[in-house]
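Below, each structure is written out as C-alpha cells.
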Structure I
C-alpha cells in the first residue's frame, strides 16, 4: 500500500537530480501528482521560490503575500519514498 496519497504536500529529505540538470536540495517543497506501483515511487511536482509574472512574461521574485504570486515549478521528477516526508 502507498505511504503517500495523491496530492499530498511533501518535502525532500535528500537532494534529487532534476531532468534539466539542476539539483533540488533537501527541504524542497513538492506535491505528489502520480503514484507508481502502489507507492514504490512517486511523480512529484517540485517547487522553488515565490515569483510573479511581469507583463513581458518573465518571472520576478515575490513574497507569498503579493497579489499574483505563486511558487515556481522547478521540476516534475520521479522520487522514492525514502526521499520524502509529509509536509508539516
Structure II
C-alpha cells in the first residue's frame, strides 16, 4: 500500500468519521501489544460488539491483521501500519 493511499485511509477512518476516536484508541492499544476483542473491550471500557465492528473496519482496510480465526484470536497492527506509524501520530498529535 502506498503512503499517500494509507494517509487518505487513515484521515478518513480516524478523523473523517464518527467512529474515528474509538478506532484510534484500538490502534494505540494494539501498538502496545496484540489483544483479542475481549481484551480490547475490557482495556478500553468499550462494548464487545463495538470493538468487533471497529476491528472489522480496520481489518478490511489492511490496518490490522488477526492471527487465526474464531473466538479469542489476537489482532496486531499490519506491517504496513507499523512501518508508517508516524502517519497516525501526525494525524492525532
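Every read-out reported here was derived from the displayed coordinates using simple, explicitly stated rules and does not represent laboratory data. Just so it is clear, the structure is predicted and the values come from calculations on it, not from any experiment. Cβ atoms are built from the backbone, for glycine too; each structure is taken alone.
Of the structures labelled I, II, one was used to calculate distance in nm of label points 7 Å out along Cα→Cβ at positions 33 and 49, giving 2.2. Name it. All intermediate terms of the calculation are to be shown ahead of the outcome.
On the way: I: 2.2; II: 2.9.
That value comes from structure I.
Have a look at I, II and say which one yields 0 for helix-only ellipticity at 222 nm (-39500 (n - 2.57) for each DSSP H run of 4 or more, over all residues; to 500), as calculated. Mind dumping the intermediate values first?
Numbers: I: 0; II: -17000.
Answer for the origin of the read-out: I.
To test your reading of the models, identify which of I, II gives 32 for relative contact order in percent (Cα under 8 Å, 6 or more apart) when calculated.
On the way: I: 32; II: 28.
Label of the originating structure: I.
One of I, II was used to compute Cα Rg over 2.2 N^0.38 Å, and the answer was 1.16. Which one was it?
Derived from the structure labelled I.
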